[in-house]
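Pasting the structures here.
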Structure I
Amino acid sequence: MPTLVVSHTLNADHWKDSWKESGPGSRRSMFRDAGVTSFRLFQSPQEPGHTGLILEAEDLDRFFAFTANEESVAKMAEHGIDFDSVRILTEIDMPDAD
């Protein structure tokens with residue numbers, strides 16, 4: 001299962017609170033609907049607006065389609081995400097040592 005690291009800057013208080021919600025339309029529900037099976041949240045102690053996630057996704061194409069759909073884009077804007085700051089890293093195979 002692919003592991004992803006996502007970082008971005010945003011309105012930290014609103015974003016963090018959005019993860020408390022559960023049920024239809026919640027952040028947790030949206031990510032699960034996109035095939036994300038686990039997520040861990042991170043926040044810089046020095047810069048609370050710099051946040052990140054470690055995600056496990058069943059399917060990368062499904063995850064990237066989710067990040068581009070209108071509902072996701074609207075939620076990101078609602079949470080004050082700076083779109084230019086979003087970085088998504090995918091896990092790669094470790095090269096063999098010589």
Structure II
Amino acid sequence: MRTVLIFFIFYFLVLIQASFLPHLGVLGGIFSPVFILAILANFLPPRAGLASAFAGGFFIDVFSAGLIGRNVLILLGLAILIKIILRKYVRSPLR
């Protein structure tokens with residue numbers, strides 16, 4: 001159920017990013033809420049970060065003209081790197 005909700009959130013976020021945000025430049029670039037949300041989701045329970053990285057990368061790839069799979073690999077790599085850093089170097093009282 002949570003994974004389906006993640007896919008719907010990222011679907012609508014990519015639709016907004018692909019349709020409205022290219023017209024609103026931020027410091028000469030394009031604001032990407034999908035990348036920000038995918039990275040922030042890695043601080044949630046264990047599997048939410050990987051699912052959000054896959055969903056965000058997949059939908060960005062589908063709606064872009066670039067190569068399919070490039071953003072999925074980038075976001076999954078970042079998610080795994082963040083998980084490794086959190087597991088090795090960060091002690092949390094909640095875990």
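Computed from the coordinates by the stated procedures, all read-outs in this text should not be read as laboratory data. Just so you know, these numbers come straight off a predicted model, no measurement behind them. Cβ atoms are built from the backbone, for glycine too; each structure is taken alone.
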* Name the one structure among I, II that distance in nm of label points 7 Å out along Cα→Cβ at positions 7 and 39 of 2.7 was derived from. => II
* Structure fact -> Output 47, 32, 23 (Cα extents along the principal axes in Å, calculated) maps, among I, II, to structure I
* Supply the structure label, taken from I, II, corresponding to relative contact order in percent (Cα under 8 Å, 6 or more apart) with the calculated value 25. => II
* I, II: which one has helix-only ellipticity at 222 nm (-39500 (n - 2.57) for each DSSP H run of 4 or more, over all residues; to 500), as calculated, at -9000? -> I
* Quick one: distance in nm of label points 7 Å out along Cα→Cβ at positions 23 and 63 came out at 1.5 when computed from one of I, II, so which one is it? -> II
